[in-house]
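Student: Given below, in the form of structure tokens, are the structures.
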Structure I
Amino acid sequence: MHYHCEIVIPPTANIEESLKSVMAKFDENLEESEDYSSKYAFWDFWVIGGRWAGHKLLAQYDPKQIDEFYAWIDSEKITVSGWQAGKHELSPATQIPKVDAMWNQMFPSAIPIKCPLFRHSNDQYGKGLAGSLPQDVMRLGDVPERLGCSRVIFAGPSYESRTKANTGPLEAKFMLAEDAWNGCIMKVDWDGKLKTAVEKCRDHFKNYNPDYIEQVLPKDEWLAVTMDYHS
């Protein structure tokens with residue numbers, strides 16, 4: 001199955017490499033070793049955006065507006081492919097310009113975009129940022145309050161014995177998922193909203209050493225990156 005993850009990282013120009021660093025030790029493809037335990041693994045494939053591309057954008061709008069757009073889709077008898085993997089695919093493709101035009105009419109932006117509800121809006125398997133849409137990478141402080149997801153990871157620099165400080169590659173420092181495995185499926189005390197996860201993360205670290213808090217406590221200028229992972 002594919003799941004929606006938001007990864008929160010300090011500002012960086014190399015987003016893909018930062019995410020690779022954070023996700024490395026959770027790879028289901030790795031073999032057991034002294035440095036790796038498969039019981040914490042949860043993915044075998046991931047991309048930035050993917051089938052969740054545009055979800056931050058959609059979370060900005062009143063759900064009633066989205067419902068109005070779907071009502072227009074129905075009234076115009078817009079059709080989609082009977083086969084679905086991720087987002088619905090408009091079929092025939094000749095409907096795409098009409099749908100995109102109405103989307104931009106109902107949800108105007110500085111630069112017209114492809115309707116994020118449908119498959120043609122992005123490459124679901126694109127490498128790096130190629131599979132993403134505007135706002136899939138966003139300042140944490142600007143993320144819409146209603147944005148929900150299956151998992152959130154907050155990352156910070158890892159400890160390096162050479163410097164005896166947290167100056168190493170990024171790693172997960174705090175994580176929430178909608179459920180966890182402890183021999184049975186256990187629901188987690190989290191409402192699935194990124195905003196609530198930020199609050200829980202800040203509360204978790206509030207009594208740590210001030211220098212450590214400065215390195216790992218998420219700030220508004222940090223980046224929230226939408227990820228599609230498969231398990």
Structure II
Amino acid sequence: MRIRYIQIALIFIFLSCPFAYSQDLIGFWEIKEVKVGEEVMTPVAKWTRINKDGTYESGNGWLQNSIGTWEYDSNENNFTPNSINGIKDEFGAFSVSLSENGMKWNRMEEGMNVILSLERIEKLPMTPADKLQGLWDLTEVVEDGESIMASFDPLNLYYVFIRWDRIYITRTSDNKRSSGYWHIDGHRPHVTFISHDHEKGIESWRIEVWDSELLMTGISDSNKDLMMMFNRLDAFPN
């Protein structure tokens with residue numbers, strides 16, 4: 001009789017393990033690395049939330065850009081996300097392996113092995129674009145290693161307002177306002193400003209953003225060797 005109970009228990013454990021394994025997938029995950037063949041192609045602050053009801057959401061930073069459903073094959077340990085608002089995924093399921101602190105997804109895409117490394121998170125990761133938004137007051141300008149702040153903005157008028165709707169507004173040192181569109185690269189901290197004034201050229205900058213400070217380093221032909229430093233403001237200056 002004891003052997004019979006042990007057999008029943010083992011059968012129950014065997015049948016419940018795939019379900020338990022799929023439950024381990026549920027949660028909030030950040031994609032820490034994407035490796036395609038030998039090349040690392042990790043997007044910035046990419047995340048996915050896998051829900052108990054068989055749905056998921058994905059995005060980058062504060063921007064959600066995908067929703068869908070998911071399937072799990074317990075026999076093969078295969079996970080299949082099915083987007084309902086994007087391009088059909090033709091590469092099929094990911095093979096899943098779980099560890100104590102994360103999981104890996106693995107599959108072949110166009111003859112190359114693709115590995116995604118994910119870690120559990122509790123809050124949305126931030127992209128440079130999320131950190132960049134806000135009002136910034138110019139505090140220093142350096143050209144070829146020397147400060148030109150005294151001649152560039154002698155009256156301390158220059159500021160830039162980076163809006164959530166991808167519009168920027170600048171008050172220049174001559175107390176005039178200009179505006180345009182801003183765009184940030186999905187893999188690098190590079191921002192491009194496209195002026196509404198078609199006579200002005202397009203400029204790109206490499207950015208470093210902290211809680212209250214912003215550093216922009218020119219990477220276009222028109223602003224190379226130029227560095228601009230800003231402090232965050234919570235109100236527009238006079």
Structure III
Amino acid sequence: MSRNEWERGELKMSVKEFGSVRRDMVAFCNERQAQLFERAKTIYQTLKTSGKGKRNFDFLSAYDAILNSNNHNDADADGYDEIYRSLFINVQVNELIAGQPMKVWRQSKKPKAPKKSHFAPLKQSVERIDIGGEASIGFKKDTRTIIWNVEENNHSVDRARNSAIGRAFFKRLARVEWTRGTGGQIIGNDEYNEDSGRDYAGGGGSYVTARFGIAEKEFKKSLGGIR
């Protein structure tokens with residue numbers, strides 16, 4: 001069932017935790033990139049073998065079959081887009097658009113050998129980690145704030161949270177030592193909640209999807225002094 005949804009939150013960190021969370025996420029993403037590169041090379045060889053000597057072989061369908069096979073786990077499927085781009089998306093230079101030469105992305109029907117540059121590691125000072133093109137984790141060093149942001153789309157929050165990076169992020173947040181003045185909350189909304197606002201005054205507003213640190217403490221107090 002269709003469900004348009006979005007989510008966003010800013011989480012204040014201590015100096016120690018901000019640096020630690022970013023280092024851990026960069027390490028996780030870089031290890032994942034290395035694994036995806038190896039996976040891409042294996043898939044490329046499999047596709048070449050499968051299509052060898054076969055006229056008009058459908059490499060794209062074969063790729064889908066490999067990544068969606070029950071013989072592969074969630075980690076393989078999670079890298080679908082990255083591996084797909086490395087195999088089937090080519091860059092054409094000097095195509096004229098409005099009279100100007102532009103680099104244009106084009107899909108190829110046949111795979112090309114993946115390059116390590118397609119899976120380049122992140123720098124330790126990275127300010128943003130992208131998740132599937134519709135979500136990201138941002139790092140603001142000056143305010144020691146980590147930002148979780150998911151753009152509105154059909155099941156975008158589900159995809160972001162269930163992705164390898166999303167799961168690693170929230171698992172890491174569970175280990176954060178929330179000191180005084182740190183924490184925050186994540187809010188979101190979806191089309192069904194927004195529609196409910198038509199039934200009563202004040203309905204359909206954004207709601208909290210997660211609380212951390214000081215936000216969680218204040219929420220518990222509001223329930224009646226629970227500590």
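Read the figures in this text as sums done on the coordinates, not as results from a lab. Note that this is a predicted model, so its numbers are computed, not measured. Cβ atoms are built from the backbone, for glycine too; each structure is taken alone.
Student: Any idea which of I, II, III comes out highest on distance in nm of label points 7 Å out along Cα→Cβ at positions 68 and 212?
Tutor: I
Student: Taking distance in nm of label points 7 Å out along Cα→Cβ at positions 60 and 116 for each of I, II, III, which is largest?
Tutor: III
Student: Additional query: With helix-only ellipticity at 222 nm (-39500 (n - 2.57) for each DSSP H run of 4 or more, over all residues; to 500) derived from the coordinates and found to be -12500, which of I, II, III does the value describe?
Tutor: III
Student: If you work out relative contact order in percent (Cα under 8 Å, 6 or more apart) for I, II, III, which one comes out largest?
Tutor: Top value of relative contact order in percent (Cα under 8 Å, 6 or more apart), among I, II, III, belongs to structure I.
Student: Of the structures labelled I, II, III, one was used to calculate P(r) over Cα pairs in 5 Å bins from 0, in percent, for residues 124-171 alone, giving 5, 18, 21, 18, 16, 14, 6, 2, 0. Name it.
Tutor: Structure of origin is II.
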